[in-house]
Every structure is written in C-alpha cells, then in structure tokens.
Structure I
Amino acid sequence: MLVEVAGGIVSNSLALLGDAGHMFTDIFSISLSLFAIWIARRPSTSTKTYGYHRMEIMAALTNGILLIAIAIVIFYEAYRRFVSPPEIKGAVMLAIAVIGLLANISGILLLKGKHGDSINIRSVFLHIVGDTLSSVGVIVGGLLILLKRWYFADPLISALIGSIILIGAIGLVVESGGILMEYVPRGMRLEGVMDTMLAVNGVIGVHDLHVWTITSGMHSMSSHVMIDDCKISESSDILRELERVLNERYGISHTTIQLECENCESSMVCNIMTRKGDHGI
C-alpha cells in the first residue's frame, strides 16, 4: 500500500492511488473481520442468548459500505481526470502495479478455499479480489500510457475498477442486510421447507413458519405444526423426525416447533398431576 501511494504520487496516477486506497481498506477490513471472529467465539449469556455470532455479519456489512464509499470516490476522481487528463509517468505506474499484483495474488492464495461458508471471510476475499483486478487494470493502463501516450487510460481503468468494486460491495451489503433483517436464507424456499415438514408421517398441517439466519451457516426455524391425535411419546418421535430432516436437507440446526392437535381446542398441553411425595412439573 505504501509503495503504491508513493508510486501514485510520483507517477501522478489516479489508478495507482485508487488501488492503494483499496489496499488501505483491506487492512481495516481484515482487522475488523479478525476482531469479529474473535468476538463471535465468546459464549452466549443470559442476556445475549444467541451469543455474539451477528458480529461477523455486522463486520461484513461495514466492509460492504466501505467498499461502496471507495467506489464513489474513485468515480469522482475518474470524472475529473476525464475532463482534464494529466500527464502520467507510465513506466513508474507499470512497475508499481506489478508489485501490487504479486502482493494481491499471495492474499488470494492464502484465502483460497476458506471463504465459502463465512460471509465475513468472503467480504475480505472480495476486497483482495478487487485489489487484484485493480492491479491488472493498472498494468493495462500503464502499458497504454507507456506505449501509446494515451492518458485517458488512467481514468478509464479507474472507472472500471470502481465498477467492479461497486458490484461486489452491493451484493455484500444486500446479503448481510438480508441476514440482519432475518430474511429466508439465500437458496432456500419457504414452500420447500413446508413441503418437507408435511411429508413427515403424522404431520397434517404447518403454519406460522419462519426461517432465518443467525450467522453464516447457522440457520434457525420456528413453526406451529398440526399433528394427529396421538400419545406424547409418538409426538416426540414426530418432533425428532422433523428436526432430523430439516437439519439434513436445509442445514437448520436450531428449531422451535410448537405441536398442535387437530382435535384439541388449543395447543397441545400436558398437565401432569402428582401425588404427595412424587416429583413432577
């Protein structure tokens, strides 16, 4: 980042300075993500029953907003240079961009295969991928300036970099915002979940079904389930089967299911009467 700042000033390249600014946000985003991972590992408490898992989503949302802000700044500076393109030292710009590309490729290799399940880690990965594409763009711009003396290449490449950053950032903000708003998890259909539950033997109806995400890879569900009139032991079997199929098919690890009996006036309630000396609730 420091090399790109120095190179951007010396060469008068907005593309290099934009790439350096993006690298600066990488430092912030990686630090924020590491902090969120550390906080998320803390156990739940009596007042924070889900623990601190949402910190990872907050970090991803913050990173996405930061990326959008960077893209807007790059667009503004690119516009200024389109109006009045300055002279740029293409050789310096090209050399620094190659160094930046090597640094970014090493970052991608470090995170390769480790970002699939966590939106937080994926936000960091998007930062580094954006940086890598930026470095490639700066190299192309440097070659055009060095060989063709075409100074419009610098703001043009900068605008392209800003567009790539913006597209990834918007997707990140939408996804993390959806988790915070407790939307149905991405790739999951509520109708499909309901059909799966109705296929369980003994289940005759499902209503008030809600599915949401606590953090990446941790889904929760609550529902009212209508069952046939049966013994309590049989209803426990139905409940266990519902939990099993929901976990296996949709990865829903936390379920809250209220069983209701079609022939009962209200929800299934068990009143246990005990004699003096017995223990019961």
Structure II
Amino acid sequence: MAVKLIVTDLDGTLMAPDHLTVTDRTVKALSDAHERGVKIAIATGRTLGFVDNVIRQIPFCDYVVYSNGAAVYDRNEEKDIYENRISAELTKTLLSEIEKFEIYYNAYFSGKIFVPESKMQYYVNRGLPQAFLEEFMSLSTVCKDMLSQTDGKNAEIIAIYSVTDEQKKHFCDFFEKNSLYVTTSIPGEIEVTAANVNKGTALNGFCEKLGVKRDEVMAFGDAMNDYEMLLFAGESVAMGNACDECKKIAKHIADTNANDGLAKTVEELVLKA
C-alpha cells in the first residue's frame, strides 16, 4: 500500500546531531515526497513554540504532533485538531511535588516553555549542543514563582532532568499513581503527559480524522517516546542510532541521523516505489 503520510521525530531522527539542522538531502527527499501528494508531519517532545526553526527548513510540513502527543497542530488550517492535556488541578499537584526536590524541571503550556528560576542551578547538561540549549532558553519564560505563574493552566508535558535512581523511582511511582503516562527521550530524564497520551495515540487520533490507514503511514523514530508511534505505523523505521527497544519493533532499520538515514529510506521506499 502506498505511503500517504510520513511522520518523523525530530531530535535523533530528522535533525542532524546538532539538534538544529535538517540536511539538504533530507529536505529534498521530504519535499519530493510532498510534491507527490504525501503529507508530512513532525512528532516531537518539544512544544509548538520550539519547532519554528525546523519549520523554516521544511515549510511544506502539514502537521505538528507536539509535546509527546498532547496536541496535534494542522499548519494549513492553523489550529489544533487533537489535544489531551493534563488538567489544571492535577498540573498544580504535580508541580507542587516536584518543587520539594532540588532538581531541574520545565513544563509546557499553550505551546510555550516555562522554566522555574530557582531550579535552573540544578540543570546538568548530558551532552546536548550549547547552541541548542541557547535556543531553548531564548524561547523560555523563566518564572520567579512557577506555581503562581502557571496556576489554572493545563500542562502539555512536564519534564524533570538528571534524576537519580531513587528520585526516578519516586517520581515514576507518583506519576503512575495519578494515572499519568511516563516516558523519556534522553538519558536521565523523565517526561510525563496525561493518561494514554503519547505520539502513538495522537497519531491514531489524527489519522482517523484524515482518513489515513495505519498501512499508509511511515513513521521514523529513535527513542522511547517514539515507541508507540512506531508500533502504530505500518511502515515503521528505527534510526541506526535508535534505542534497542525501538529497533526490535521496527519494520525497517535506517542509517543514523548523522548519515541521512531518513532521507535514504524515503528515497528508497517512497520515491522509488
């Protein structure tokens, strides 16, 4: 069955190792597919306001699955076509618990990044490029009082970083007790969304709206927050640099993101088909 929708993760997949660049070869492969009528979507743990740099490089992108599936934005209609956020009441409960710890975290609300000023001292860089971190902070709202500045808001995603094994167990138990979905995209980090929210459920939700079948979807990913999306897609592709869990379930294994793995796969399986 012909591919009608290509959906790709960003960091570690679509993006070069600098987390900022889409290579010329990748842009051309996706653009050529789009010209043939294939819809293009990105699916990311980033929030909507943190993908502008990506969109400038692939302006033909049709959809953005953001904050690990908390919402899907239709770029042509300029509106969300799917959403499932954490309730404001539960958001406050979660942030209140995290605030008790000497640990860095951030949260996404309405497509924007919120960072508590008092916790920034606890951030430990686990190898992310400095230019990427600078872009992240330039787009962030630094809060003097995180709880009061986000009161009444529904969080898309809350992420905590550099957790110890003991802290990880505590938070995972706490989040699961509150029926939340827990995943990760980089080592030492935990991301939490509303119950049953992940890239896979979001992809399923908006494919139903589009009338696109699973067998007509090609999905690319590399990390555990891509796992359900790869399970959903009929043509699932794990990057050469993907985690073992993703490689085990993927129909195809691509070259790494550093070696244009996505472009090579689209060229071979979509453009030559």
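Readers should treat all values here as calculations from the given coordinates under stated rules, not as data from a laboratory. The structure presented is a predicted model; accordingly, all values stated were derived computationally and were not measured. Cβ atoms are built from the backbone, for glycine too; each structure is taken alone.
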helix-only ellipticity at 222 nm (-39500 (n - 2.57) for each DSSP H run of 4 or more, over all residues; to 500), calculated, reads -21500; among I, II the input was structure I
Re Rg and Dmax of the Cα atoms in Å, for residues 90-193 alone: value 17.9, 60 computed from one entry in I, II; matching entry is structure I
Value 0.95 of FRET efficiency 1/(1 + (r/R0)^6) of positions 10 and 154 (r between Cβ atoms, R0 = 25 Å, to 0.05) was derived from the coordinates of, among I, II, structure I
Structures I, II compared on distance in nm of label points 7 Å out along Cα→Cβ at positions 130 and 242: the greatest is I
The highest value of Rg/Rh (Cα atoms, Kirkwood Rh) among the shown structures I, II is in I
Comparing I, II on mean count of other Cβ atoms within 10 Å over residues 210-217, the highest sits with I
The value 22 for relative contact order in percent (Cα under 8 Å, 6 or more apart), derived from one of I, II, belongs to structure II
